[in-house]
Structure P
Amino acid sequence: MKKAFSFGFMLSAIKNILCFGEILWDTFGIEKVAGGAPMNVARHLVQQGADVSFASRVGNDESGKGLIEFLKASGLYSELIQTDDELPTCEVTVKLDKQGSATYIIPRPCSWDNIQTEPALTEAAEKAAAIVFGSLACRENTTRDILLNLLNETAALKIFDVNLRPPHYILADIETLAARADVVKMNEEEVILLIGEPGDGLRERIIEFQKKYHARTICVTRGENGAIVWHEHEFYEHPGFKVNVVDTVGAGDAFLATFIAGLLNGADMPDLLKKACAVGAFVTTKRGANPVYTMGDIDMLMG
């Protein structure tokens, strides 16, 4: 991996971000790439110079051993990576349409459905300045209940990446997670599910969501059209960047990592939103969720 770089967010000040949830192999035909939204967010944060921990569970199999080697190379392996002797490591089939948009076939159950309470995980949550979590790893009761307990016991900033993967969720669980979150990031399709068809009234829908769930910050990504953010009672928008898309896998994760980095360091919202959109767009120009990039790559895209 190339040396971590700074976006001007004083990333060295970011400490103890805990990313919790799934790690898996994304398979594109014969090609296999390490993935999982919370792991992708963690890896982008590492690449941007943040101090990150990642908690998950792999199977005691060759696929799991491969993911452990990947995590070691990425600077993300620790005692927070549990091993399951019964459930297999997750391997997801990714299908891309002509526009590079992805759909996923996700097996069930798998190792990260069975994350357990361990002293290292409890301690990491207690020390965390922020916890990043999504919905997929909460599809089974065991991991969902572990996460909810951690959220109850920590004063960390709670960041919910909605990241729905039908049919692997129930609405009641999404509502529970949203109610626990300080920051919620979702896409336009997820807005429709949670608060209804926005039509021309997306801002009004976001305000309705905030009144219902009381998040401090709400971010809606809009694919090639950028993103809109409600933060401290103000709206911010960026129209996005036009790029040649290879695939969209991990673009939202890259966006979120950059957004978190700026948010935790009090960066100017228009500036951090522009950079988050740029990093997300850059990722779509490469295959897979975790391409290596430099500040020069992002500057060139932003013009």
Structure Q
Amino acid sequence: MSIEVKNLLKTYGEQKAVNNISFKINKGEIVGFLGPNGAGKSTTMKIITGYLPQTSGEAFVCGINVAEDPLATKKKIGYLPELNALYYDMFVKEYLEFIAALHKTPDAKQKISNVIELTGLTIESKKKIGQLSKGYKQRVGLAAALIHDPEVLILDEPTSGLDPNQIIEIREVIRKQGQNKTVLFSSHILQEVEAICDRVIIINKGELVADDKLSNLQMGNKDHHIVIIEFKETLDKEILTQIRGVSGIENLQPSIFKLKTSDPESVRKQILELAIKENLNIVSLQSENQSLESIFKALTN
């Protein structure tokens, strides 16, 4: 088990920032860690990395208790915090040499060259960090997290400040790292999580509200299935209100409608019957699982 959290509790006075949460992450898993602002994501990550002590409970990295041997666990972890602290007066390459020296990284020169190329810093590597855009500063932080080839990557908003092209590039870096490392990362870009992760953990107000494969979560809430129907003809959506088991109808275009239902099979059958009855021509009829966005809203409202 690469990351294990048992009954983790963190309180500030009477406020429970993290409230008795538990989860396990295996090697080779890329797990999205989601929640609204203030849900406890960053606090949990800081406890796992040993930067913040828990009030009670335990956290383990590669089988090592973080509270009992924080230095040993830090050697196993590459950490990119939400607030990426950098030395702005240092050159990019100089900073990575400094980080490599802290980790006593063998073959440091080659490792630095590798992470500069991996994170797309080649053309900026001779600049001072303070001269870089926010997106490139984020890349420097990611390069620093990777420099010692850690077994576990903990990334708090790794694509913050990146433009769409940069997000795609860093997403691919994370995906490749997940082939032989454990990756836990938080993000408010839910499409990014859908693109990278098979599994998501969602917390809300310090409590664990979901921990499952994305596909299971999408199928789990059966009240949020979507059926999209396109007709050749333009028609009023009132004609669709006679279909039973529909909780909502949205008119996407004059001939395209989105229906929310708990029984998509029955709704599709009724649509076909309606089309025959009203002499309507169906262009397309398809079902969709609920999006991660709708799951997130349902669990964190």
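Out of P, Q, choose the structure whose coordinates give log10 I(q)/I(0) by the Debye sum over Cα atoms at q = 0.07, 0.13, 0.16 Å⁻¹ equal to -0.23, -0.87, -1.42 when calculated. Derived from P, not from the others. Identify the structure, out of P, Q, from whose coordinates distance in nm of label points 7 Å out along Cα→Cβ at positions 247 and 279 was calculated to give 2.1. Going label by label, the one that fits is P.
Look at distance in nm of label points 7 Å out along Cα→Cβ at positions 71 and 111 for each of P, Q: the largest one is in Q.
Read-outs: derived from the displayed coordinates by stated rules, not from any lab. None of the values given here were measured: they were computed from a predicted structure. Cβ atoms are built from the backbone, for glycine too; each structure is taken alone.
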